[in-house]
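The next part holds the structures, each set out as structure tokens.
Any read-out appearing in this document is the output of simple, stated calculations on the displayed coordinates, not a laboratory observation. Keep in mind it's a predicted model, so treat the numbers as computed, not measured. Cβ atoms are built from the backbone, for glycine too; each structure is taken alone.
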Structure I
Amino acid sequence: MVKRAVCSRCERPLKTCLCDVIVTMSCPYRIVILQDVKEAKHALSSAPILEKSIEGAVRVVGEHFDPDELFGAAWREDTLLVFPSEDALTIEQVICRNFKNIILLDGTWRKVARLIHLNPWLSELPCMAIQPEMASQYKIRKSPREDGLSTIEAAVAVLNGVSPEQDYSAILQAFYKMIDLQIEAMGPATYQKNYPS
């Protein structure tokens, strides 16, 4: 079986290369994506695009993660988890706390719940919940939650909130192109059958 040629930069098949729309932006936080092992194998995951779109972003694939290794001894004070919580911090509180690291968990809701179960230290972190201004545009994967967003959409919502001087929406263009290419490859009939509106 012949392997498909892959772009060395965006690591996608040449036929669906995203390099013409990927932009890389600086960010005052270190973005760390903790990605479920099975999610890492999903060809349409948004996390690899996010990793390439934010300078210094890191994607770590696994089940168990060591906070001291990832963030240093002050991880409890320096790190914010993007996840819904009853006592989630407001945008103003996040800005005042001067966090250095922002964690995004990448996977389906079930996979993310499993990551939190396997890594109890995540529950010690202050959280920020997202209140999306618009519904997810992830037309080829459905969330069980109405407010569910892809990882890259969540990152843009968070960064636009806590860094209002910069608009990170431009990094979504590569994500939108990936979706459009997939819908095109599926064909309208197949798409409508699998993802009825």
Structure II
Amino acid sequence: MKPILIIIGPSGVGKSSVISSLRAKKRVELVPTWTTRRPRSYEHENLADHVFVDADTFVKKEQQGYFMACTSLFGLDYRYGLPDRCYWQGDGVHVVMLRAMLMEEITRYFSDYRIYQIEAPVQRVREHMLHRKREEGDIGSRLDGFNKEVVLGRNIADRVIENDGHTEQTAEKIWSYICQDFNLDEVVA
């Protein structure tokens, strides 16, 4: 099997935006997590990082063995599940978006992977999260462990990419790393 790309980073650093850019150019195949939380206003079905389902549907899938791993984050009520590899679509570079604190559990399921951490300045993330809170309501405790999560991610990441707020430039930088790390012919400067 081909290696997979695991994207990590705290909430609000731009993981979703960067991956959406790469997906739009058909450069990666996102493996969406399933979740019981409601979609946010900007999460459109075709571009979302998640498959949104109610709790009953999630539990049925879990009981059927659909997920390789399930978890809750930030002490919130909703759950996330990562589909078993046999359900993954496409044959491009598969991307899974996770949090650094879940990596120890997830690496039990994968033997060949690369980890890229996306980072952004905490002040910009704080402003983004406050905007999200105004737009979407409760953001939980996502900023509480920001620095700790950054350090944890740096300790396990193969590459650390600073998102300076220019999504397309950050996506191009990540694409050039993917080309190198996955031995692809197309390299974007």
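Across the set I, II, distance in nm of label points 7 Å out along Cα→Cβ at positions 27 and 59 reaches its highest value in structure II. Using relative contact order in percent (Cα under 8 Å, 6 or more apart), single out the structure from I, II with the greatest value. When relative contact order in percent (Cα under 8 Å, 6 or more apart) is computed for each of I, II, structure II gives the biggest number. Ranked by distance in nm of label points 7 Å out along Cα→Cβ at positions 35 and 51, structures I, II are topped by II, which has the highest value.
Could you tell me which structure in I, II was used to calculate mean count of other Cβ atoms within 10 Å over residues 3-10 as 11.5?
Value 11.5 for mean count of other Cβ atoms within 10 Å over residues 3-10 corresponds to I out of I, II.
Ranked by mean projected area of the Cα convex hull in nm², for residues 19-90 alone, structures I, II are topped by I, which has the highest value. When distance in nm of label points 7 Å out along Cα→Cβ at positions 43 and 123 is worked out for each of I, II, structure I gives the greatest result. Work out which structure the value 12.2 belongs to, where mean projected area of the Cα convex hull in nm² was derived from one of I, II. It must be structure I, since only it matches.
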